[in-house]
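Structures incoming, each one as structure tokens.
No lab work stands behind these numbers, since they all come straight from the coordinates. Remember, it's a predicted structure, so these values are computed and weren't measured experimentally. Cβ atoms are built from the backbone, for glycine too; each structure is taken alone.
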Structure I
Amino acid sequence: MLKRLLPRTLFGRSLLIIVTPVVLLQIVATYVFYERHWDSVTRRLALGLAGDVAMLMQVLREVPKGPAQATILASAEKSMQMRIEYLPDVILPNAPPPAPLANRIIDRMLRKAMNETVFRPYRIDSASFGDLVEIRVQLKKGVIRVLASKKRVSSPTTYIFVMWMVGTSLVLLTVAILFLRNQIRPIRRLATAAESFGKGRLNVELRPSGAREVRQAAAAFINMRDRIQRQIAQRTEMLAGVSHDLRTPLTRMKLQLAMLDPGAEVEKLKSDVGEMERMVEGYLAFARGQDAEATVDTDLAALLDEVVVEARTQGTTLELNWPEQAGEPRPIVLPLKPGAFKRCLTNLIDNARRYAERIAISVEQGNDHVELTIDDDGPGIAADQHEYVFRPFHRVESSRNPATGGMGLGLSIARDVMRGHGGEITLSEAPLGGLRARLRLPL
């Protein structure tokens, strides 16, 4: 459950590691401040205001009404920053005014202080007079009404404390985001370079940067990429030499057979030489893969049209279905090795053409991928053989007769090409009753 709540990215998790202790510390500090400091200060201020009210009540009881009482009340208003009014023949209402949620601490502290110092019925109203709080105390012949500023029962350090907490949090969060972005950027560049290299794009530049560990990882990747490229170049050169060395004796054999008198034995030898030539070409094509070809932006529709036209010229019944789009259809341009990808499609279509009468190709485009499906109405392949047929030289038909199948390299080459483009190919049962090959390419 906890793993589901954690951020997916390294940036999010690193930010969480930095911010969580700070937030917890601020929560604890705020709790301690409100429970100890602010609560204590507010209580003392409330006791001071309640004591002033009690003193005024005592003055009204002991000093008779007249100039002396008026002078004392006027002096109290000036020195205590309160407005005092005596309301004769007034009785407090039974129901107290509603206490707002924002002033609940002030009301609670003031009520507690009034209960400790003023032993008369009273009412407190902190909602009806803005920045003032009204206190009414019931006397024998009337009500004393006091209006005092809320600043007398609240400390400004509360707001300063909150502003400092919020301000430092925002500063810390901003610094953490900027710092972590700079640390994560080299890792993202390394991931992009690795993904591009896996898709056969060899021209992506990567310069080691960032923290020491990230630079070490980037340098290790660059060295690995260089070694792989050197190995590929050496293999390509070796295969070019092998191809030349194998074709030379085969060409001589074909010339010598052409100079012989026609006959059954000569025709059989020519057939054997031709089969050997096809086998050599197949082996070299599998070993060479698509390493020597560069990746270019390719229009998938044009490439598919070219493959379909070539297949139809060979008598193949083939359908090409594109997704329905409103308005002008948008071209699908992918970074491909056109020759290798065309070879992949041709191998799959040739496999289907050997055993089926009808072939259908469908194209679907998702948010981050393009999917091609090649369906046929042939006998299909057993489900337990779907992975085995991708092994080199594996054939469902056990004989090695080229007339009943190839050399078992077509699907191996197709999967190698797809994985070289960062995609994948899988087999399943087709709606037409035969085999479905699903090709998935990232955008």
Structure II
Amino acid sequence: MSLKFYNTLTREKENFVPINKKKVNFFVCGPTVYDYPHLGHGKTYTQFDVLVRALRYFGYEVFYLQNITDIDDKIINRAKEQNISPKELSEKFEKIYLEDMTSLGNTSINKYARATDYVPQIIKQVETLIEKGYAYKTSDGIYFETIKFKNYGKLSGRTELKEDDAVSRIDESKEKKGWNDFCLWKAKKEGEPSWDAPFGKGRPGWHIEDTAITETFFGPQYDVHGGARDLIFPHHECEIAQMESASGHSPLVKYWLHTGFLNIDSKRMGKSNGNFKTLRGMIESGISPMAFRFWVLMAHYRSPMNWNQEALEGAYIALKRLYKLYIDLGEPIGKPNIVYQKRFKTFLEDDLDTPRALSLLWDLVKDLNISPSDKKATILDFDKVLGLDFENIKEEEKINIPEEIIKLAKEREDVRKNKDFKKSDEIRDKINSLGYEIKDNSEGPEISKI
């Protein structure tokens, strides 16, 4: 079986054949840094991190590029609310974003590119579009005339907005020729950051920053573009229109990959919807970032997920159980089991089927025909893709038992001595419900995390 991905552009699952043999240029739309990252960001960027890890696992040389939108209406407005500069605000939340991504194990990115570092390249693209007749000027900026790009809508299969589409206020203007014309360059406003340009002082539009950055690193065409489903229209559609018009080359991207939403009460989690939970809030509630990563990988990347605290807590217990089983395998590391490795690769080749890949971990640890040392080596091999940090699990994580659990264990030992086994079982059940288990042996009870 060969590596296959579902391509949004063709609406088919296709064999993955990069433009330049084993070299892969890979871009994912990054965050607009004006607030704390939410769990929807965590889902999308974790799943793309695993996808890039998988490509490298299969021997591809991947350059993974992600932009940082550090100039935008949302940033400007939030900075005004806090009486600080847009630069100060964006730098603060960029730092927080990078810290949160690291905590989730999302470390596969080669380059984070800030939009404001590529303003000259943005200006050059706008000039090209004006010269070729695709862009026009109004009193409030430069706009792309979508009617002149005959393939507008080829990615999404539509040209109209829907409820969950991600939009930017920067595209709004009463002077636009067409309702879905979009802003390339916003004319200067008092009190807002601006840059000099031949067509007038101002700042970049939202869509143009991505194509200016990708053209700088990859040229006019590259292999993979990723993002959440809400970016398909209009954002990714606009990227295609402006870059293919400017360069004359098609397609801009060979494979378009999109992740499903993380929903709350069947509605997409997002700051614009006011229904988001932050990664930091989750961590403060006692849930490990690795548990969130594990939970996210239990679903296919294209599938939507519904936020559920109980399900996440259950995933945390399951991950701790896996960690304990890994530690119990001992210190020696053998060789990866070829049969399990082949099955793992087969699941990954099928459009990154992480749910089946994770289930294979449980099959492996329960398999009595494989030595502990080879199990350990195989888990570490899988973890090159999964990124669950098995290699750095510490023994003390297994034995750091909370005081409450120790007290319950002592109480249980006392009632057992009095032969009150019904009460003993009740206490055992309570200990289990708190994420721990107790085993009786000749030297006394042994407590461990489930």
helix-only ellipticity at 222 nm (-39500 (n - 2.57) for each DSSP H run of 4 or more, over all residues; to 500) gets -13500 when computed on, of labels I, II, structure II
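Out of I, II, which structure matches 10 when relative contact order in percent (Cα under 8 Å, 6 or more apart) is calculated?
Numbers: I: 10; II: 17.
Derived from the structure labelled I.
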Value 261, calculated as volume of the Cα convex hull per residue in Å³ from one of I, II, is from structure I
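Comparing mean count of other Cβ atoms within 10 Å over residues 115-122 across I, II, which structure shows the greatest value?
Values: I: 14.9; II: 18.9.
That would be structure II.
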When mean count of other Cβ atoms within 10 Å over residues 131-138 is calculated for structures I, II, the one with the largest value is I
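When Cα Rg over 2.2 N^0.38 Å, for residues 235-330 alone is calculated, the result is 1.67; to which of the structures I, II does this value belong?
Working: I: 1.67; II: 1.52.
Working through the options, I get structure I.
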Output 1.3 (distance in nm of label points 7 Å out along Cα→Cβ at positions 51 and 227, calculated) maps, among I, II, to structure II
